[in-house]
Structure P
Amino acid sequence: MDYEILFQPDDKKVKVRSQTNVLDASRRAGVRIPTRCGGKAGCLMCKIMVQGEEKEHCSPPELKEVRKLGTSMIEQGYRLACQTKITNHLKVIIPEDPLKAAIRKQLEAARNRDTDDFI
């Protein structure tokens with residue numbers, strides 16, 4: 001059976017077969033999720049968020065994922081894209097890279113300072 005997966009904030013969708021992992025689905029959708037370990041739960045770079053009832057639309061975390069992320073992060077909805085298998089229609093949030101987030105905040109602050117000068 002095929003399921004639709006929606007990637008946020010890119011707002012891209014793709015249909016994939018049941019048990020496809022989120023990392024493979026993202027590649028099919030043209031959504032970049034960084035990874036260094038080749039999908040072996042070794043690098044923590046492919047963190048995604050699955051919130052609310054959507055948690056029931058994917059495989060439960062296996063021991064190696066729990067060890068890598070910790071129960072606190074999993075309870076918050078974080079998962080590893082390489083380990084999370086799709087079992088129903090799913091919405092996935094790709095968290096913003098911390099470095100990109102810091103740069104974006106600085107640019108926004110600079111823009112706000114520039115517009116404040118014109119008031």
Structure Q
Amino acid sequence: MQWNLSDDRPIYLQLMETITLAIASGALPAGSRLPSVRDLAAEAGVNPNTMQRALAELEHTGLLYSQRTAGRFVTDHTEQITKKRKELAMEQIHIFLSSMKDMGYTAEETVELIRQAIKEG
């Protein structure tokens with residue numbers, strides 16, 4: 001996973017976002033086992049307590065679950081992963097549309113620019 005952490009927001013939230021993106025993109029497939037808290041924390045360069053908090057929050061969302069002696073796993077519910085993937089996409093689309101509006105583009109002009117970009121590949 002790419003851990004691009006910054007000081008502008010709480011680290012545990014950024015960890016959650018990175019792991020969520022890995023799940024939504026399929027880099028962490030449904031049902032897969034996550035590395036240990038310590039291993040993930042070392043990889044990300046953060047305190048294990050911070051990583052533990054991020055993973056616990058992701059369990060509350062249902063994207064992860066724990067098995068007492070086996071560790072943490074990505075949910076097997078592919079519908080939930082698909083829903084989260086769509087939510088992430090919609091967030092990006094809203095950010096993009098807001099930026100286009102700020103530049104003075106109408107919705108129709110924006111759609112036409114998207115069509116052009118797709119044609120150009």
Structure R
Amino acid sequence: MSPAEAVRVRRVYEAPEPDDGARVLVDRLWPRGLSKADAQLTEWCKDVAPSAELRRWYGHQEERFERFAERYRAELAQEGPRRALERLRALAAKGPLTLLTATKDASISQAAVLAEVLREGA
């Protein structure tokens with residue numbers, strides 16, 4: 001499996017799959033209506049999530065995604081998020097990594113940006 005294939009993005013509400021590998025929630029807030037047992041997480045990495053300010057500004061408006069991705073990448077360069085990102089890189093180096101989000105459209109979420117960043121660094 002190539003590094004690009006080793007990092008996946010899925011909704012946390014979807015049933016786990018055998019090839020998910022490490023399952024990491026990358027949202028700052030816990031998903032509504034989901035028990036920790038049902039989530040079957042390897043870990044919850046809140047520190048890699050976008051700031052509350054950025055998340056509110058973005059509001060998952062597709063037309064803002066490109067600008068959101070730029071701002072989010074800048075946040076990932078800060079000390080706390082950078083350490084969390086390194087933790088994700090270490091998980092990805094060990095095998096498949098599935099980034100999970102509660103967002104309705106995962107393709108325009110922070111998880112999609114994170115996956116891209118991780119693939120670039122692979």
(message) Given a value of 45 for relative contact order in percent (Cα under 8 Å, 6 or more apart), calculated from one of P, Q, R, which structure does it belong to?
(response) R
(message) To test your reading of the models, identify which of P, Q, R gives -10000 for helix-only ellipticity at 222 nm (-39500 (n - 2.57) for each DSSP H run of 4 or more, over all residues; to 500) when calculated.
(response) P
(request) Tell me which of P, Q, R gives 2.0 when you compute distance in nm of label points 7 Å out along Cα→Cβ at positions 16 and 40. (result) P
(request) Using the calculated result 38 for percent of Cα pairs over 22 Å apart, pick out the matching structure from P, Q, R. (result) P
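All of the numbers you see were taken from the coordinates with simple rules; none came from a lab. Fair warning: this is a prediction, and the values are worked out from it, not measured in the lab. Cβ atoms are built from the backbone, for glycine too; each structure is taken alone.
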